[in-house]
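Okay, got some structures for you below.
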Structure I
Amino acid sequence: MTLRIGLVGAGWVTRHHLDAWKRHDAEASVVAIADPVLERAQARAQEFGIGAVFDCAAAMLDEQALDAVDIAAPRAFHADLVRLAADRGVPVLCQKPLAPTLAEAQKLVREVGARTRLMVHENWRFRPYYRQAADWLRQGRLGKIKGAALTLLTSGTVRDAEGRYPALERQPFIADETRMLVGEVLIHHLDTLRFLLGALEVKAACLSRSCPVIRGEDSATIHLSTAGDAGVSLFGSFAAHGAAIQQRDELIILGEKATLRLDGSVLSIHDDGTEEIVYDADEVYAASYTSTIAHFIDCLRTGAAFETSPEDNLMTLKLVEDCYRLSNWERKAGAAA
């Protein structure tokens with residue numbers, strides 16, 4: 001039986017969701033879409049051949065016989081939309097984060113409980129090079145981990161020659177987010193580091209803002225430690241002059257037996273020799289969505305546990321919350337407003 005899927009949201013990210021659902025059209029089909037801006041939902045429906053269009057998620061859930069709902073709306077609406085689906089017993093795939101803050105997400109998880117199945121759409125860890133890195137780590141090829149560093153640099157909040165900010169051209173909503181870089185982007189990297197290295201604790205964080213037209217931070221330096229007391233650093237900036245606009249990860253993990261490196265789309269492991277895998281960046285990006293949705297479909301069919309369960313996502317949100325708490329970001333941002 002082909003699963004009937006309802007999509008909530010028609011913003012820029014939904015094109016990637018819909019492309020991924022199309023790649024699983026033998027198993028699932030998006031039959032309805034809802035967005036408060038009806039014209040935007042209609043445009044997506046026409047583009048992807050979706051039969052039913054709504055300006056209200058509740059109406060879509062009530063009028064359509066859905067097997068699951070994919071929530072790709074802004075984060076401020078995630079919790080209420082999950083509740084709507086849970087009230088009707090409809091399984092949910094919800095874009096990260098479950099809610100804007102840890103406390104709100106914890107409250108949501110308590111309320112939803114076992115009323116429906118809920119998976120967080122945290123797709124960064126599903127990128128093929130991170131899945132391969134995880135395989136090498138699980139095989140013990142690195143030995144005991146001694147340290148790790150993950151870096152993301154872009155010039156997204158640097159004014160270009162036309163006076164525009166590339167990151168805001170792509171995602172205008174981030175201009176109004178008080179929690180920008182960590183809450184919107186580095187949450188992916190914190191989750192991926194957890195996926196690769198296990199439990200982490202934030203030891204210190206320093207957040208700053210360079211771009212004058214955004215409310216939130218666009219640079220962050222975060223220091224963490226693993227359960228085995230290895231030091232981990234996460235450094236990210238959207239305000240890196242001279243960096244490419246495109247986001248690009250650089251990762252190094254030092255082990256007693258080997259070193260693992262990711263340099264953009266080139267993954268390598270250095271032990272007795274060197275093993276290197278070169279990925280296509282566009283294919284990796286698409287695969288992260290396709291693999292996340294494949295996992296959701298498979299778990300719905302088999303009853304297996306979701307890898308990115310609500311409980312797992314709460315551990316990532318705890319790291320995010322600690323970054324803002326330890327950096328005193330809300331106090332500093334408020335004082336500067």
Structure II
Amino acid sequence: MRRILITGGCGMIGSNLAKRLVKEGNEIYIIDNLWRGKLEYLNDENGTPIIDLDTHFFNRDLSIPGSCEDILPHVDYVVHLADIVAGIDYVFNNQGDLFRQNNLINSNVINSCRKAGKEQIKGFLYVGTACSFPLTRQNSLDVVPLREEELYPALPESAYGWSKLMGQIETDFMEKECGIPCCTLMFHNVYGAPCDYGERSQVIPALIRKAVNYPNEPFIVWGSGLQGRAFIHVNDIVNALCLALDKGWGHGHIQIGPSVCTSIKEIAETVVTISGKDIDIVFDTTKPEGDKARCADYSKAKEILGWEPQVSLTEGLKEQYAWVKQQIEK
């Protein structure tokens with residue numbers, strides 16, 4: 001049995017990971033300030049929390065130094081998911097605050113692990129993002145899959161990409177200086193349930209919400225719709241995290257995402273088809289699009305972790321549509 005701390009454990013990724021790890025017999029501790037995550041996401045199919053919330057859940061602000069230090073003596077591994085992120089509107093309208101908060105969160109958690117030392121922390125798993133790759137490799141619709149060695153020289157487009165890269169660099173320093181085994185997984189665009197589908201939501205749940213609410217809410221797509229992403233289902237992400245906990249240590253940065261780039265236009269059209277409604281899609285080119293396009297060369301993940309995407313995009317979109325529709329109808 002492993003004792004594992006998941007920061008941001010009440011979010012989409014964290015709650016799914018926690019359920020998987022608990023089912024496999026691990027003891028799970030969770031820190032989350034519930035900015036986006038919800039305690040109810042930790043409930044099993046019977047509505048019962050999967051962990052003892054009185055002893056194993058902590059509502060903490062990790063931007064405050066030392067916020068996790070009293071928990072670390074009880075765990076062997078740390079999976080650091082916690083960060084500030086939301087849809088493209090939030091990210092580009094709050095860049096300074098987002099950059100500062102994420103740097104504080106990352107540096108505080110990493111520093112606490114450094115202080116605990118390799119005698120206590122047997123592994124630190126950091127979650128980075130494909131947003132940290134250079135803008136120059138994501139500013140064309142002529143997509144060539146990204147490779148890990150292209151991360152430097154650094155030139156992310158957004159403050160979010162920069163902040164996650166700073167945490168990635170500090171993780172590398174900790175591994176070299178302290179001997180704590182580390183692994184960084186760089187996620188592409190994750191979707192799935194449970195998730196935020198409100199005003200701060202990311203593109204897929206936002207479009208699904210608009211389709212469910214249509215015609216009471218217009219179906220507006222931000223940008224031209226030509227911009228593309230490598231969308232990856234949360235179940236595939238959880239698989240990658242579990243594999244990394246077993247055999248990812250000491251291998252540096254590993255991308256997790258498909259080699260296929262899907263346009264936002266295609267996502268919107270698929271959501272409309274799933275809805276069964278006659279929806280007029282409106283593209284608002286006055287809104288930001290972010291990076292033009294990206295996808296992953298996941299050969300390193302396949303070689304080291306034995307990981308490949310399993311959930312098809314159509315299957316995943318149908319599943320998420322059903323979940324969002326059920327939440328709205330509640």
Structure (I, II) behind the derived value 0.95 of FRET efficiency 1/(1 + (r/R0)^6) of positions 13 and 253 (r between Cβ atoms, R0 = 30 Å, to 0.05):
II
Calculated from one of I, II, P(r) over Cα pairs in 10 Å bins from 0, in percent, for residues 149-228 alone reads 14, 32, 27, 18, 8, 1, and the structure in question is II
Note: distance in nm of label points 7 Å out along Cα→Cβ at positions 61 and 77 at 3.1, derived from one of structures I, II, originates from structure II
Looking at structures I, II, which one was FRET efficiency 1/(1 + (r/R0)^6) of positions 221 and 277 (r between Cβ atoms, R0 = 35 Å, to 0.05) calculated from, given that it came out as 0.75?
I
One of I, II was used to calculate FRET efficiency 1/(1 + (r/R0)^6) of positions 197 and 261 (r between Cβ atoms, R0 = 25 Å, to 0.05), giving 0.60; which?
II
With mean projected area of the Cα convex hull in nm² derived from the coordinates and found to be 17.6, which of I, II does the value describe?
I
Output 1.04 (Rg/Rh (Cα atoms, Kirkwood Rh), for residues 45-140 alone, calculated) maps, among I, II, to structure II
Comparing distance in nm of label points 7 Å out along Cα→Cβ at positions 53 and 285 across I, II, which is largest?
II
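All of the numbers you see were taken from the coordinates with simple rules; none came from a lab. Note that the structure is a prediction, hence the values are computed from the model and not measured. Cβ atoms are built from the backbone, for glycine too; each structure is taken alone.
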